[in-house]
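Coordinate-derived values only; no laboratory data. On a predicted model such as this, the values are computed, not experimentally measured, just so you know. Cβ atoms are built from the backbone, for glycine too; each structure is taken alone.
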Structure P
């Protein structure tokens, strides 16, 4: 099914009251609010898609409108970005066969080429219901890190399981000998057939999801197939803390300085 028939939409959930970084969507990254940076990235990657930022605060809404971004208010009580995506899809009356990509509003460094490849991947998969991305793990410390979610796939490239624990578990090897090349880091970008999105959000969280605190386990529990695109490089991290703000702002500052220098030299 091609995107001329199955339309592509992108929803960017942006929650104002982050526990670790209050007001997160509006933090300044080299002169521009973070949520605007994310919107600009998505628009550059997928200019022909419909892009909507799903917000929960009038302050974020006004900033996005000032920058010309399409945005809508969603219920501040939502527990996840997936719930915000579903609310936007209902309001927009998107068709069941439409594809909805969820790009979190705290990922200003999301690679444009990765988003483009992911949109094509989802469009080209047979009987597509839901998709996500995985990248190689680069160190053994990440295998043990519960903040690095691991994913294992079947022969057809669909998810078998996600976990914060080391999966697969190398039973007969010491941890120092675990084969790093056999581990995949789950990248939290999702796509859903719109009908699947509504099935997920209309189903209460399951026990597996509550134990691991991974909402994608609800999809596996329901028997929904999740196609996993492999991306060769681990993408830059998102913004969760004040230290992350400094790290990412410096990247944008350096990029601006480089472009100014290149323009002077041209």
Structure Q
């Protein structure tokens, strides 16, 4: 264990907070299997954290017992995605704005290219492919990476209900965040995202108005019907104002959010 601690001390002395498996093998001057064993022991001691395949981070003092993604989500995501264009979004962004009652274990990241990693610092990773021209629209600098703004987090959740889990969870976030959001920025982003963005804004407006929230950016729609949740074909109620078919009743949604 002494050699392993010397390795960590040397990295800290050099100002490094992260390292690769290959670098550890070279510095420890042992075989790959011995390196894997050494890193496993360091993880068990809480001294390092595996961010993704082949990438590790040195744990800060006082952070034992939690993963880096819990203590430093932007740092963990940046290490996992490197120079790929990406942003923290969807449920992870909603959680960062404290809009969800229940904690989110998975990490949701939009990226312009596919990644092989299935986890970030031991937490399940959901990677969503997005176009380079839209990946950083409505984002803010979050530590070493990017995160969806409140406006984008709400709109993209309406766009991808499947990534939020349910319309009830989306309504919960909307109820907590819409009053703080700038409706004009949501509307402008919807236009820039194209037809799917405009459909997402209609869902957002439909839920907002049905639940008594204020959202004035969308005018009544005279077009084709869209589903509140694209995965749900049943029709319980139709919002003619925004041309959105609901698979559940308004009272049912209100009750689920209040509970």
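Structure above, values below:
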{"quantity": "Ranking P, Q by distance in nm of label points 7 Å out along Cα→Cβ at positions 208 and 224, the structure that comes out highest", "calculated": "Q"}
{"quantity": "Comparison of P, Q - label where FRET efficiency 1/(1 + (r/R0)^6) of positions 96 and 232 (r between Cβ atoms, R0 = 30 Å, to 0.05) is highest", "calculated": "Q"}
{"quantity": "Among P, Q, structure where relative contact order in percent (Cα under 8 Å, 6 or more apart) as derived comes to 23", "calculated": "P"}
{"quantity": "Top of P, Q by distance in nm of label points 7 Å out along Cα→Cβ at positions 16 and 248, largest first", "calculated": "Q"}
{"quantity": "Origin of the value -10500, where helix-only ellipticity at 222 nm (-39500 (n - 2.57) for each DSSP H run of 4 or more, over all residues; to 500) was derived from one of P, Q", "calculated": "P"}
{"quantity": "Given -1.09 for log10 I(q)/I(0) by the Debye sum over Cα atoms at q = 0.16 Å⁻¹, calculated: source structure among P, Q", "calculated": "Q"}
